[in-house]
Structures are given as structure tokens and as C-alpha cells.
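We did not get these values from a lab; they are worked out from the coordinates using the rules stated. The model shown is predicted, which means the values in this text are computed figures rather than measured ones. Cβ atoms are built from the backbone, for glycine too; each structure is taken alone.
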Structure I
């Protein structure tokens, strides 16, 4: 398919927690640029976007970026990061639900708790990109940490399984997904591998970002 000549142009939304500078953000920006190059209408929604510290593509006009919930805290005294991320992303999802028309495809990145809300847009297919199971990145070393993480870990697995399509970036991550989310694996819910997940040609030249 030639770029800019998509036979069926789609209205695509991407929801991402914090559109700063990082590997996850680079992937989302590359995906948005590539989809737009095929003629699809792409719109990124996020809880934070600092125009002085972001990838250039997010302010170049290739696709719009809309911010909701930047006033919500990222942490509470440097704790409860996961809970705050959930609340911020849920706020973004509810704003999308009530303030924007239906999308053909919604790509949820990193935080799966938004998927049940996004599924209320019945005409949209939900794609979840799983970089790595969050429960494996969190500490469960003390009783209080385990008490805090148990409901979050449960919600992560349940809501991840609600996506119409789950994507990971390697067979290793797919295997880790299966070994971590054992209930989803038992139901036959397995992710598809998208590799490479970013435009590798960009690394041939110095990156351009602000």
C-alpha cells in the first residue's frame, strides 16, 4: 500500500499517560506519524504534554494532541504512582467518551484500566499496546506494598483481556505476558507481536526533539 493512498481512511485515537520523551513515547509518536502518512486521521490524547520537552512531531502539526487532567497529581508525596496514573488516564478516557465523536480504532498505551471506558464507544475497536506487564515492574516486598498492588494487578489483567487486540514488541514479551497473565492465557487470549515497533531508520540520523 502506497503511503497517503489508504483505501479506507480511519479515524484513530491514541491514549497515552504522559507524552514526554522516552521509549514508550517514541513508539507512540512513530505509530501516529506512520498512520497519518497512510492518510488516516490520528489524534493523541494524554494527561500531560510539555511543549518544551517533547518529540518535535507532537508539535509540528502532523496530528493534534489534546491534554486532559494535567492538574491531577502524578504521585502523592512520591508514592501511589500507579494509582495516580490510573486516575489521570481514566479522566482522559471519560473526556474522550463524552466530548469526542466515535473513533474507528482507539489505541491504548501502557495503562489498560481505560479499556472498559473506551469500549463504551461501541463502534471503535480497542488495541492495547503492552510494553511489559506492569505488575512485574512494581515492588511487592512488604505487606503494605502487596496490599496496595493486589487490586491494581488484578485490574491490570482483567482490563487487558478486554481489548480487541493486544500487541507486544517481541516473542520474549509475548512469552512473559503468557506466564504473567495466566488467566488470560488459559482463556486463549494471547498478544500479537509487532516488530520492529519503531521506525529504525530514524536512528541513522541524529534525533530531532525539544
Structure II
């Protein structure tokens, strides 16, 4: 209870742009939220938002653990069977955590990731690999080819916690390729919240973009 109250008070101090959304829920859950709002003398909007944010944090932490395990498995697999042909990757531009990161990547024509273990994704990009930059809420917004040369810089004062590669033949799409369009052309589900995922069938996406 105290945690929810403190979160709400902090959110009031920091105003963020918000969007309207509608959700249907079981009557029992609605009653609980309504009662909690009355008990705390807060609005249902404030209670629902904080419950959603806390749930999202739990999901992000779980996804991070999955990513860590997958990165370890990929490192072992690539040692056993090195990649020969050019690969395809889809990189999330981190808009969920920062509006500046996508803008920076697009302005500089780079693929970047931050902190351990996510920054090591960039080291997996080989020369001539195609990297699609995916922005949450929009889709693939740009793409280019890796150089295989990993560069580092500081992140929020933390030394070398950003790994990045400059992308050759970098192009920004006039119209982003939506998540729905990507899933349709690949005829499979794609998880876009991961920092970076391999896309073995990425040639289909490239052909769709380039026409």
C-alpha cells in the first residue's frame, strides 16, 4: 500500500505525456480497484496506471532474464558454428526507456545497446549483416548494414556502457513498416521488446522494404 502511494506521489511530480486507452476487466477486479481508490482517496485512473506500470516492470524484468539466457546460448552456438553468410537482426531502439535514444540512432545512422548484458548484442553484428531498427509504436523505421566494428561510449556517466556500430548504406524509411506488416510477411510471431533478435527470414522483410 505504501509503495503504491509513494509511486503515485512521485508520478504527480513528474508530468508525462499520456494517451487514452480502454480496457475491459472482470467485475471483481474493477470492484477491487474502485474500493482501493476510495480507501486511498485517489482516482481510479491513478490506481490503474500504477498497477499497470508495476505489472509492466515485472514483465520487463522477466524478459530481461530470458534475454540474458538467450545471449549466453547464442555465444556458445556461434563459437561452435560461426556465421558464414550475412545475417539479419532487428534491434529495438529503446524508446520504452528513452525518447532520445531512437533520435540519436537515426541521426547518427547507428545501432546501439546499453549496459550488460544487452550491449553485447552489438558485438554479434558481423560485417554486412542487415540491421533493422525497430521503434516501439511505429515499426521498422530504418535499416543498414553492420561494419563489424564495435565502438563504445559512456552512458549516463557509466564508462563504456554503450556499444554501437555505424551502419553502412543506412536508410530511414519514409513510412515505418508496422509490426503487423512484419508478422504478415514472415507468417510468424515476432517479439519486438527484446533488445535484438536474429531474423533468419529477414530477406523477406528487406525485399518488401526495397520493393
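Odds and ends about this structure:
- helix-only ellipticity at 222 nm (-39500 (n - 2.57) for each DSSP H run of 4 or more, over all residues; to 500) derived as -14000 - corresponding label from I, II: II
- Of the structures I, II, the one that 8, 33, 38, 19, 3, 0 was derived from, the read-out being P(r) over Cα pairs in 10 Å bins from 0, in percent: I
- Distance in nm of label points 7 Å out along Cα→Cβ at positions 39 and 127 - highest-scoring structure of I, II: II
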